[in-house]
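Input: structures, listed below.
We did not get these values from a lab; they are worked out from the coordinates using the rules stated. The model shown is predicted, which means the values in this text are computed figures rather than measured ones. Cβ atoms are built from the backbone, for glycine too; each structure is taken alone.
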Structure 1
Amino acid sequence: MKLINIKLPGPKIIKTNIYKDKRGFLKETFRKNLFGKKNFPFDVMSYSKKNVLRGLHIQIKSSQAKIITVTHGKIFDVAVDLRKKSKNFGKYFSIIISDKSDFSFYIPAGFAHGFMCLSDKCTVNYKCSNYRNSKHERTLIWNDPKIKIKWPSKRPILSKKDKNGLPLDLFK
């Protein structure tokens, strides 16, 4: 396994080895030594149907770094830089991840995260560096005109919370 930088400073691709044979495959999804002293004590799994959009979520206190791995299906995954002092504030990176991908996606603390399910159904595993606290969770509106995320569908299926996300200007 190794970490690969992307065009937006902070998030990284976690390149993994996949060992295949006639029975299927084995894939490592996490190695602590790649992340130094960073701890990931909390894991979450979500199941979604096609065109469900989850996010863009961020913890404003005890912010979370996340490692995203798709174990079934395919997603369009997005990380938006909301670090107040970052020269890349409001910029985003998107990537398609599937259960066949030979990588996971690392999103550092200070980034909002969301994804859209592209397959009939998908299962996404998140490894998180802090526990979730609903009092400190905020949602950035998925279609903020200042960010201009190019989502694969203009008519996603959203929760009430995600429909009522906040504009980018309120995160400054």
Structure 2
Amino acid sequence: MIRPGDRVIDATAGNGHDTVFLAECVGPTGKVLAFDVQEAALVSARTRVADSAWVEFFHESHGKMNLHAGDGSVAVVMFNLGYLPGEDHELTTEAAETLSALEIAARLLKSGGALSVIGYPGHPAGAVEAAVVETWVTGLAADGWRVAKYGAVGTRRAAPFLLLAVKL
């Protein structure tokens, strides 16, 4: 799905793990756009990918991705929702802003592109956001997307899950 030379987006850079993965996939001929509203997240992510000149960081909301990429120009957009591990757990992604960013991401994706969202329903704000996002992603199937949900079952508390949607 991701090829060397592709343009990809890490919508929630966090500590940089997804950013590193994306940078390794696209290589020096590609481009990674990484977004986060928290300076601490960007500092951490930059440290992880210090040697990747093909990664560009934006200290702004994922809701502004469209200012940096055109419709149909992106191979993959990854969201890892919730809060930044090791930081203030009260500062989380929010359902309304995430839904807006998902709408933008869907437009930015090229045919065959993928949207990846990890939801965290184990904390109050995350439960609300995860439910809203799951409903939105599920609705993509009616528009010709291939949609899947992956997650643990039978856990004591609500476990994180992955939503994956491929634009056909």
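Miscellaneous remarks
- Each of 1, 2 could give Cα extents along the principal axes in Å, but the derived value 51, 38, 30 comes from 1.
- Between structures 1, 2, the greatest calculated value of relative contact order in percent (Cα under 8 Å, 6 or more apart) is seen in 1.
- Test item: P(r) over Cα pairs in 10 Å bins from 0, in percent, for residues 20-99 alone calculated as 12, 38, 38, 10, 2, 0, pick one of 1, 2: 1
- Structure with the greatest value (metric distance in nm of label points 7 Å out along Cα→Cβ at positions 44 and 124, set 1, 2): 2
- Source structure of the calculated read-out (helix-only ellipticity at 222 nm (-39500 (n - 2.57) for each DSSP H run of 4 or more, over all residues; to 500), -500) within 1, 2: 1.
- When Kirkwood radius over Cα pairs in Å, for residues 52-147 alone is computed for each of 1, 2, the one that comes out at 14.3 is 2.
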